[in-house]
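Structures for review follow.
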Structure I
Amino acid sequence: MERLAGIERADWRRQAASVGFDFAFADSPPYWNESAYYRFTLAEIERDIEAATAELLRLCYQAVGYTLDRPALLRQLAIPEWAWDYVKESWRRQDKDLYGRFDLHYDGAAPPKLFEFNADTPTALFEAAVFQWQWLEENIAQGVFPTGADQFNSIHEKLIAGFANFGLGRRTLHVACLSEHPEDLLTAEYIRDCAHQAGIRTKPLAIADIGITADRRFTDLEDEIITDLFKLYPWEWMLADEFGRALPQDRMRLIEPAWKMMLSNKGLLAILWEMFPGHDLLLPAYFEDDPRAATSAGPHIRKPLLGREGSNIEIVRGKPVPVVDGPYGAEGYVVQELRELPSFSGNRPVIGSWVVAGQACGMGIREEAALVTSNAARFVPHIILD
């Protein structure tokens, strides 16, 4: 694993703008950074990243059943008790999940370590699945990289195949997001494109435009009943919204399914460590009120159970790092052993390893100088080249 200087394509901004990826260059420095790239060997990808991701996913699926059998853990995850049966039924039905992103520590030398699992509403999807693949193809075509250069990236193909296996038939898949957020909107539009390529009819929908009938059925603005919904909107927000309590009464199928709320919660880190203590891919982690959290040796990082983009994360008993202010933390915290990201000339990459339909299938890398990866991080493409 190494970070190398890249040559920016002259028209990458035009290409980004043409597909709605305007936020790639809206800030300075731009979010998309192809002035550098990361090179991996095939062994590093297959032996370390891909195999580790498949193993972590296996552990996470085991953690769902383990958690559902323990009401105390459901309470610690801050899942409201009225929703427990709804979540359990979703798992019993084996409601299919579509995708997720593991954020990993990896330095090319030691096995990766799990930082967290973005299991419900992961973004940075389009840039990982499509834009960095186009970057690779164009660099090969222009002779910058040899024809043997590759990328850990079958995300796009796996998404299409995943949708094809959902069994939607002729039903309409509503695709909802907070449409005022450019990143969410691009992700939702990309999801729609993948569903279309799988032969599925879709309709875009703003979260705010979801309605509910007198008999507690969910509808869109044209009063069409929503039978299947892809929601780029966190489960905890769904439950807290005014229509949340109607969810268990409706027959609407959701992507991601209700059982995914247990995996998108940072409490998963403590549950995994309880189930698999000492596992090579895990860092010691505890709920903050666990006595072991206070007695464990070494520096730790304090994470809100429900948080995003590095907000409200704090390093304790270690180097002082400013906390990124945010609205998270009311539900509680986990404490995880601190593992500093590797530094490549001051750039600290976090590996975003993607799973789609139960398979490890690709990778995206975000980096910044800070120890805690935030929404200021830049996306850097990668290649596989021995």
Structure II
Amino acid sequence: MKVRYSYLSQQFGQIDELLEQIRAFVKTGDFTLGAELTKFEGKFAKLIGAEHAIGVGSGTDALKLPLKALGVGHGDEVITTANTFIATAGAINEVGARPVFVDCGPDFCMDVSQVERAITKATRAIMPVHFTGYMTDMPRLQAIAAKHNLPIVEDACQAILADMGGKRAGTYGIAGGFSLHPLKNLNVWGDGGVIVTSDGEFADKLRLLRNHGLKNRDEIAMFGYNSRLDTLQAVVGNWLIDSAEAITQGRIERAAYYDKHLGAISQLSLPPRYSDRRTVYHLYMVHAQDRDGLQQHCLARGIECKVHYPIPLYRQEGLRHLGYRQGDFPVADAQAANVLSFPCDQHLSREEQDFVIETVREFYGAAR
């Protein structure tokens, strides 16, 4: 049996209705900052529980533009986590600031207890990452940020509909950035991102920044960027967004089934599971003994499991100039060495999950 990782062929397998909507859209010629984008932004803001949503060109831009709007720039520092995708640090770098890393906790997110010691006179913002669909401990981080008068920009690119204390990922800070990349839980047909905020003035500034700083066709308020979410992609987003809750619940249910069975294998250990927050499992990861051997065994049997990420960000060649050395972030190192990601999407069948579970048992010689 083959257990694929990407579910895109299933998610977009029945699209006759969507194609009809696209045909109708093309006839309007409303391709840039059009009505379908405004509609999508309204739906997205309501879904997340924010006052405003601003569609931008990518998830990276959804992190960069809020930093720019805050005035973060050259000589400044932004605190983030040592275990994340390059886009987090890349957004900080793009505005000219320096990413300052702190280690992770057992749930793959920022270890908030380490944040305060990383704050310097140059710190201008904090960017937690809700990694894999977990949420950072935002109430605790908010208290630290308030104490030091630092804004929070949330990297929620992997955490749409994640929740803590009745508030969704992206709504704790001044802004939250989301990705619509095809690999995300809510996705479109290319790059795309959304920024959410409940600050009206901040939203207005973000709208200027995404569109060259233009107040209108003839007046320029500031230097900005060309970072508009394509209205065509918004048509795709509008077609899918009403399924966001079902997609999320499907992932949660499949993660629970994995937990029940994989959690009984002694050579695996599960990350912590929280009763006071909603984890949305953009990635389903376990800690595995002989991780590389297990991965090869699964791949040989047709199971597309992955490692996110084998080399921690702070040890990458492209970030060597930041001056970190191997061992500076031991939790991130340990996670890079032993975590494995299994397919865990809403289209995954019970038969496929059972095959994954039996294959893992087979590798370890584990009894039922």
For distance in nm of label points 7 Å out along Cα→Cβ at positions 98 and 306, the calculated result is 2.1, so let me know which of I, II that is. I
Computing helix-only ellipticity at 222 nm (-39500 (n - 2.57) for each DSSP H run of 4 or more, over all residues; to 500) gives -11500 for which of I, II? II
The value 70, 55, 37 for Cα extents along the principal axes in Å was derived from one model only; which of I, II is it? II
Have a look at I, II and say which one yields 24.1 for mean count of other Cβ atoms within 10 Å over residues 82-89, as calculated. II
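Values quoted throughout were computed directly from the atomic coordinates according to the rules given, and no laboratory measurement underlies them. Everything numeric here is computed off the predicted structure, so don't read it as measured data. Cβ atoms are built from the backbone, for glycine too; each structure is taken alone.
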